[in-house]
Structure I
Amino acid sequence: MAGRSFPDSVAVVVAERDPGAFWRALRRLPRRARLLELRLDYLASVAAIVRVLERLARARWQLPWIATCRRQAEGGEFAGSPSAQLAVLALAARAGCGWVDVDAATLEQWPARLRHALLPHLPRIVSFHDFRRTPARLGRLLQRLTRLGADWVKIAVTARRQRDNLAVLGLARRHRRVIALTMGTAGIPGRVLGLRAGSALVYAAPDRGATAPGQIGWSDLRNLYRAHRLDSRTRVYGVIGQPITHSLSPALHNAAFVAARLNAVYLPFEVASLADFLACLGPLGVSGFSVTHPHKQRILRYLDAMDPLAEQIGAVNTVVVRGGEKLYGYNTDYVGILRSLERAIRLQASRVLVVGAGGAARAVAFALATAGAFVGVMARRSGAARELARAVGGEAVPRASLRHRRFDAIIHCTPVGQTPQIEASPLTAAELNCQVLVDLVYNPRQTRLIRLGRRHGVRTVPGWQMLVEQGAAQYEIWTGLRAPLGVMRRAVLRRLPR
């Protein structure tokens, strides 16, 4: 049977525990949604599934939907037998669904001559999921699933590295009627780029939650990443780090690309191994990337050249890729801190304490020294603090002395207090003896350190301001265009809870 085509390439997944919540979720669907996947296995009982399907049939539900009832053995929620699973799909067919998604493992339990009789006469997605890894020989797996009578084969695997995304995207390019998905945080780039590669579908969560690791909300998939509009000419940018899900850089840069009508997308790359990621630059078509913790100094050994200022700082947060493989490094943290601080204090002859000694701290310390400030450095690793202090002609400051020292500004440059550890603070209120406090952590918008500073009567500068300024400098390096600062600022603030 040749299955009819899907009306849209983005399917919204609805998965709720009881019929009432299920129906409310259906009513909250985005207005522009044109295809649903109903995860019937999430309903708590067969009786609940029957009630939902009966109501859908009575309502003559007009929006096309895929019925899925995945068994627990295959990573779903349905506790019944394979026979019960197929019975549920048959009920869904009678209720008006347009497609059924059935586990390959279920079909393999019956001889080929029985499969046609057991399944409803609807277009069929035969699916395989691996929640631990990306198996080798995906082509052979595809052949095995195709033999089960599939109209489409769905292969959803867990990406543990960026090369796994390449393998799955390659499968989508080489074969027709394939739904190819990468799960997990490392698999987000594979999800966004899947349609461009040729995958028949990508699945999106409702904007209030996800049903699979790494699943992206419907609005983000269509409006932020514009996954359905990407093509072979789309320039790919991104941010590399670990962890990376907290990053607001995708919101900032994608908003700028949309405002400038550029055919470009900016993705979050969860990167444990730089060598693995760099091997994917050419195949993924990456034109440039941002670098965040913990790679700002590690990336140096892979660069072909770097801006003299970045070389002096000894840390890079911006890379331009030329010819698919040549890497040129820059540091825009330097620009971000100067633009943010110059509005708050006069830097010439000021005394500023830098908390931290990593890549961001190095950029801040060099920016301050160049502007004429005297720099103190306090870090958990005293040796790193001394080395950075020497490099900028400053002093290493032991934490024990903070209660008795006064600074014009204190700048926090470590990840402490970042989402999800939002109640952590690198300093106490008694240590905030300064006029101005800057926290480079921007998620949440008001960190515990910023709240302590305000209660202590200190003027505060939140990290999102520096994020926008350094991001604008990155955008200008990559595109040669003037950055739309207002657009970028609004995109960041919309993402940050107050």
Structure II
Amino acid sequence: MEAKQATDYDVIVIGAGGAGLCAAIAAADAGARVALLEAGKRVGGSTALAGGFVLAAGTAQQRALGIEDTPEAMVQYVLERNGTTSPEDVVRRVCNEAPRLLEWLGEIGVEFPVSRLVSPNQRMIPRAHEPDGFGARIVERLDYELSKRNVDLACNSRVEELLRAADGSVCGVRVGGESIAARAVVLSCGGIGGNPELLHRMLPKSHGAGDWVWHVGHEHNKGDGLRMAEAAGAKICGEDSGLLLATPNFHRDLEVIGPDWVMLVNTKGERIVREDAAYWELSEALEAQDDRRGFCIFDRELMLAAEPDPRVLEALAAGTISLSWIPRVLEEQIAKGRVLQAGSIAELAALTGVDAGGLERSLQRYNALARAGEDTDFGKATRSLKALGAPPYYAAEVRPAIVIVTGAGAAVDGHARVVKPSGDAIPGLYAAGESTGDVYGRYYVGSGYAIASALSLGRVAGREAADFALAQR
């Protein structure tokens, strides 16, 4: 739709999650007249629901621990993981901006203690910076910074479509049946997790989980950014890019870390990954199976000794999760028949449909490794390598089914400009966060990359959109 002639704003930002808040702040700081439109009742988006990790290299926290790291090393790690499924110019921009983002967040009151700097997995050096107060604290401080600037914020305002000029440039939005003109627009309105049709189209790997699939991001993540960008002629990319978390069949009780004390096998009875691997590595191992299923196998002694990861307990205290892998909950699920119980491994195999011979061989091998104190097969840490003893034995089915982050959306370049299939930028249109496509790549690279990329590109998009708009005055 073509916009009216009068220009109401220099920049309109659609979506007030972490990326949108950063974009609005950056655009205002660049001297633009800014409107921030949010479909929900309050700001925060999925960032407010997240753990808040920021993945960054070459930071003050790393230097304090004597860790030598650089943004370029992080670039190479991301590209090694994802190859051509992540555009190098965008990856490089995110990795270069991330340490600056972390420093700026510290300046506005988000504390990232050195003690909370962790390695996202066993292969990467410590780069995941966890804030006090999780993602909610990041949003709280961004919201305060926004309030100090002359930005028009409107919640309960879902944008219906982008306005375009005769030359194809984006020049405003339509919301509530009214047209609002602007010289530039930033799409930062979340991903596709809450849109079953778009999930079916753009995240085929979620199909194998069947009716287990559910989305834990912001309720307004309905794919508006993808839909509006596509209508404006944008290249849409990021098929099968996204993070699915493994969950048991009593999956409405969400605990994404653990259990590391079980033996995890596929339906052939084979171990497929170290059970204490990072959450996305567990999911990827399950995704690689033909039926995308696995079973956590354990005995009663292991179950009764089960304790949540300390990070889970901290998140529980903050009210962000509930527990699954603890004795009380497991006993309840055994009674409901969701956790299967058997008097022998052969009986357990029959109940689960797992190959009995494969399961028996895996158990014998696993127990031998546990007694030796070293997992030479997958590298599981000795503290988590615990042999299974006498029956009864238990099995809980797990699948990669919880949609956390989606990576399908508008293709962008290193300046956060939305591009056409030809590679040319659409004048006046920018994007950040889950509204972008392929920023995450086919494989998730580690805790904190989603927030680091969303907030970093949000700041880039805000600055670039403001520069573009001010040049049009």
Output the label of whichever structure in I, II has the greatest value of distance in nm of label points 7 Å out along Cα→Cβ at positions 335 and 375. II
Which one of I, II has relative contact order in percent (Cα under 8 Å, 6 or more apart), as calculated from the coordinates, equal to 9? I
Work out which structure the value 1.03 belongs to, where Cα Rg over 2.2 N^0.38 Å was derived from one of I, II. II
Which structure, out of I, II, was Rg and Dmax of the Cα atoms in Å, for residues 23-78 alone calculated from, if the result is 12.0, 35? I
Among the shown structures I, II, from which was the value 62, 37, 32 of Cα extents along the principal axes in Å, for residues 271-422 alone calculated? II
Identify which of structures I, II gives the largest calculated value of Cα Rg over 2.2 N^0.38 Å, for residues 207-262 alone. II
Work out which structure the value 0.25 belongs to, where FRET efficiency 1/(1 + (r/R0)^6) of positions 63 and 447 (r between Cβ atoms, R0 = 35 Å, to 0.05) was derived from one of I, II. I
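Every number in this text was worked out from the coordinates using simple rules, so none of it is lab data. What you see is a predicted model; the values in this text were computed from it and never measured. Cβ atoms are built from the backbone, for glycine too; each structure is taken alone.
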